[in-house]
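J.: Structures follow.
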Structure 1
Amino acid sequence: MNHFSKPMIILPIILGLVIGGLLFAFGEQEDAPGLCAIGIAAGFILIMIGINRTGMIKKGLLLPILLFFFAVFIASIITSILLDGELGDKPWYSVFVYVAAFILLLLGLLRLQRFHKSN
């Protein structure tokens, strides 16, 4: 518990909550789902940086965690856009996003494999 009292740890966590929350709320008010997604992503990254500074996450695991998160995040966003019918008559555009999510997933797995080989 003493780890969380240091300013270099608590500052990114608080900034993540504030910036992520504000961007999400503003995006929701202005009906801008992209801004909501940016708020979630920015908040998550800042919170993870703060948690990483506590030493709770082993050195070298932060990047695979972030890559996995963003792979799932963009795949779920494009799936919800497809289910809402927002892409209209061109749903095949979603293939590009799924490919990007797959690449992020592969990069995360490669980084995880490199982590396991070094330990």
Structure 2
Amino acid sequence: MKSEKREEKLNRAKYIRELEKFANRVVNFLNKEDITKEEFEKYIDKIFKNLEDIKKVFLKSEYLSSLENFVEKTANLPSSDKKIEEIKQETLYEANRLRKLKRVKSYQKEKHKSRVIGE
């Protein structure tokens, strides 16, 4: 029983880690100068292989489900009719939104904001 739950946790962590790795790699690749759509397509195919091997897990938080959607959308971009500049702009915008969503958790809760430090 416990090992089943542990296995579930491990699969979940592995899946989330791979999603985040994929998103970070895409952003780093798109920040390079002078990339072509063909290079982007090859790169996406290469880094998406890791995700194909991992069992998909249900994600309920807003950030994680948005991350999953971002990865799925990005993986399908090379087959679209869009130019690389358009892909780059859209993807980096979406990645920035994702980072903001992730950071929301690290901010102070509303009930603690009114307290003055040192009282």
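J.: For mean count of other Cβ atoms within 10 Å over residues 85-92, find whichever of 1, 2 sits highest and give me its label. Before the final figure, lay out each step's value.
T.: Numbers: 1: 9.2; 2: 15.4.
Going through 1, 2 one by one, mean count of other Cβ atoms within 10 Å over residues 85-92 is largest in 2.
J.: Please state which of the structures 1, 2 yields 23 when relative contact order in percent (Cα under 8 Å, 6 or more apart) is computed from it. Could you put the intermediate results ahead of the total?
T.: Details: 1: 23; 2: 33.
Working through the options, I get structure 1.
J.: A further question follows. Please state which of the structures 1, 2 yields 33, 23, 11 when Cα extents along the principal axes in Å, for residues 53-92 alone is computed from it.
T.: Numbers: 1: 48, 15, 10; 2: 33, 23, 11.
It must be structure 2, since only it matches.
J.: Quick check: -27500 is what I get for helix-only ellipticity at 222 nm (-39500 (n - 2.57) for each DSSP H run of 4 or more, over all residues; to 500), calculated from one of 1, 2. Which structure matches?
T.: Only structure 1 yields this read-out.
J.: Another question about this same structure. Suppose you compute distance in nm of label points 7 Å out along Cα→Cβ at positions 5 and 37 for every structure in 1, 2: which one lands on 5.1?
T.: Values: 1: 4.2; 2: 5.1.
Traced to structure 2.
J.: While we're here: Computing Cα extents along the principal axes in Å gives 58, 44, 19 for which of 1, 2? Write out the running numbers ahead of the final one.
T.: Numbers: 1: 54, 40, 14; 2: 58, 44, 19.
Of the options listed, only 2 reproduces it.
Laboratory data are not the source of any read-out in this text; all were calculated from the coordinates shown. Everything numeric in this text was worked out from a predicted model, so none of it was measured. Cβ atoms are built from the backbone, for glycine too; each structure is taken alone.
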